[in-house]
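Pasting the structures here.
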Structure 1
Amino acid sequence: MADAPSNLTPARILTVTELNRFAREILEVSFPLFWVSGEVSNFTRAASGHWYFSLKDAGAQVRCVMFKGRNSYVDFIPREGDKIEARATVTLYEARGDFQLTVEFVQHAGLGALFEAFEKLKAKLSAEGLFDAAFKQAIPKHPRAIGIVTSPDAAALRDVLTTLKRRNPNIKVIIYPTPVQGKDAAQSIANAIRTANKREEVDTLIICRGGGSLEDLWQFNEEIVARAIDDSAIPTISGVGHETDFTICDFVADMRAATPTAAAELACVDIATTKNQLAQVQNQLNKQMQLLLNQQAQKLDYLARRLVSPAQQINNKTTQLMHLAHRLETSLQRQLQIHQQQLLRLKNSLEHLNPQAVLTRGYAFVQNNVGEIVTSTTQLNINDEVKLTLGVGVAEAKISKIRT
């Protein structure tokens, strides 16, 4: 407990304001945050949003205030006679000297035991590996059929069916009806999950119900439901309660959704989105195909320019042969002219060297009787017969005189 202020002495006279302030400080220091239970009475909700009420039991009562910033997190409004549990601090309202509690959080009475049971089971199943991500099954992106485990009368079912129809009306939906609240509801929920697995007619299983208090959702915190979900060969989505609600079912399921509607959205893709994606893929494919066709067309044009038809090849070869023949003929004519010129030169040379040509200019050559050309008088004797070859004709003569 806190001590009295050190500046207080028996001789000092306090004002009422100082007294209440000292009392408030002592109370706030002496009592840390704690839980207290009682019955609600004189509940008032002020225009400011703050709650004012009293908690009482058979022997006493205490005033309470819960400010707007805190009561906005509570999912119910206490009513006269409700038994609740409040987490609060002790204070004193100095202006009136009223002893009161400043409440931070409230819940229905008995939830403490439920929370304890929840945490105990959660720890147990977690230790066994039921929550491990490594064992989670993937949710099919394009299921042929979706199963729903819930009450046929639940508003959550209507939300799920509406969402599934909007997102993909082609998917078959099978309902596995079960109570989701009340006695033996947990056993019924587990049986429905096992029935869906036994019948093997859906690809995804949604386990859902709408929001409610911890007691309302307690069936989804039962171990029998957790075991059934863990044993399911069908991938499961838990859509129990509101976004702030968490159940054992959420931790065991292959996927947790914040609400039943969110579970339906996770169970299948939006067909409109799929169509848009397909349209985008089709446009990309068309662009790629057109680009490829353009490239191949350019390549074909390039090859076509290099490719010559057989007829064109024959024409080209014929033209080439004609060109070669012309070149050969020209070459032959040129060679012939060269040889003719050479032959003419040789002819002229022979004509110049031809003795007959010399003879035509008045000369003659002499041959003895054995046909030798006589070039010297030493080859002749008197009375030798010789033959004279003239420019025109041949004559015979006898040597009658020799001069040296």
Structure 2
Amino acid sequence: MSPHRTTTLCAFRKIDSMKNITFLGPAWPYRGGIATIIERLAAVFASRGAGVKVLTFREQYPEWLFPGKSQFRDGDPPEGLHIRRCVNTVNPLNWWRVGRLIRREAPDAVVLKYWTPFMAPCFGTIARVAKRRGNRNNSSSAPKFLVQLDNIVPHERRWFDGLLTRYFVLSMDGFIYMSEEVGRQLVDFDTAKPRLYSPHPIFDHFGATLPRTEAAGRLGLDPEMRYVLFFGLVRPYKGVDMLLEAWATLKSRGVTNNRRLVIAGEFYDDVEKYRGQIAALGLDGDVIIHDRFVHDEHIPLYFSLADLLVLPYRSATQSGVTQIALHFDVPMVATRVGGLPEIVRDGVTGLLCDPNPAGIADALERALNPTTTATLRANFAKEKPRYSWAAAADTIERLYNMTLQ
């Protein structure tokens, strides 16, 4: 099921204030959750009668800077969306051209995603140029630049990140933060402009859960085993090394006899480092690594397979992976860091623990109790309405109206 054919899931409500909206950021043919969010939100506003355009990258990252294998995804562009590839993040002349394009087209609002300071010079300059007066005969008001913040402070920080983020923040008119942790961090950069909290919507476009044995067979795994899943890009702050130590502890307790740990995602860290740790801990055969970016059509296989999703992060703001787990009713074990406790509610949709191997091991052992797992799954139906796409779009419109006051 395509993520771009689900706008009927969002309640229709006619747009009164934001009649023309431009989205700026990753979109088809670029891959990843951020691209999906932009496309889904754009589709919601289009279904409500707004004029919607999406400006995405001609070049997002130079190949030498991108840590993964590919920035792109296969498949057709989303139906019903006007997507233009015109932004080059490393060409300042391009930033001026795109800013002037937006100024000429004069949308009511430009909605951006911000997740890394690398984008700050490009996005900040585009906003400044777009909001300048074109000429004395042009009396139209400048578009409002609204940003949905995935992160404002990166997980792996460098000394200049704050300077870049400040340059970007000063060019924005309003902020939506997707976790309270990001909202607290935003105060270090701005305390005056309008801001609203809007949690990460559920990634609900993957269809129904598959039979577990079918999912195992299609992934080439033993259907007689039970599986715990780590899912997503593997980076140092995500704590996979702590998870492996925790799994070794569980093995010594006899908890993992009929269970395997699956690590599914592209490694942005040295995969051989983790393979060495697996061997040193005596976990060969207990841990299955699928070192690849998991495209949308394969995501249901992993979440239909898993009894639990584990997020052993050292730091976090929010995570799109939790929103996939919510869709598939997969209970979670997560460390008590950043914004994770806002989504993984302790004793409701998962169990929280301290960010260390002992804490992760104890929480996994408790969560793997069948009674506990069933109790957590039963809570998901009540939690899902908090994370609708319609609600996320409503928040953007509310923020726009706040900027007009």
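So semi-axes √(5λ) of the Cα gyration tensor in Å, computed for just one structure, reads 137, 33, 20; which one of 1, 2 is that? Walk me through the numbers on the way to the answer.
Values: 1: 137, 33, 20; 2: 39, 22, 20.
This figure was derived from 1.
When helix-only ellipticity at 222 nm (-39500 (n - 2.57) for each DSSP H run of 4 or more, over all residues; to 500) is computed for each of 1, 2, which one produces -10500?
Working: 1: -14000; 2: -10500.
Source structure for this number: 2.
Looking at relative contact order in percent (Cα under 8 Å, 6 or more apart), point out which structure of 1, 2 has the largest value.
Once relative contact order in percent (Cα under 8 Å, 6 or more apart) is worked out for each structure, 2 has the highest.
Ranked on FRET efficiency 1/(1 + (r/R0)^6) of positions 26 and 210 (r between Cβ atoms, R0 = 41 Å, to 0.05), which label among 1, 2 comes first with the largest value? All intermediate terms of the calculation are to be shown ahead of the outcome.
Working: 1: 0.30; 2: 0.90.
Greatest value across 1, 2: structure 2.
From 1, 2, which structure was mean count of other Cβ atoms within 10 Å over residues 122-129 = 13.1 calculated on? Display every interim value, and only then the final one.
Details: 1: 13.1; 2: 21.9.
Structure of origin is 1.
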Query - Highest-scoring label, criterion being distance in nm of label points 7 Å out along Cα→Cβ at positions 106 and 266, among 1, 2 - result: 2
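Of the structures labelled 1, 2, one was used to calculate Cα Rg over 2.2 N^0.38 Å, for residues 274-345 alone, giving 2.65. Name it.
Values: 1: 2.65; 2: 1.24.
Source structure: 1.
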Query - Entry that produces 15.4 once Kirkwood radius over Cα pairs in Å, for residues 194-305 alone is calculated, selected from 1, 2 - result: 2
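Throughout, read-outs are computed from the coordinates displayed, never taken from laboratory work. Being a predicted model, the structure only gives us computed values, none of them experimental. Cβ atoms are built from the backbone, for glycine too; each structure is taken alone.
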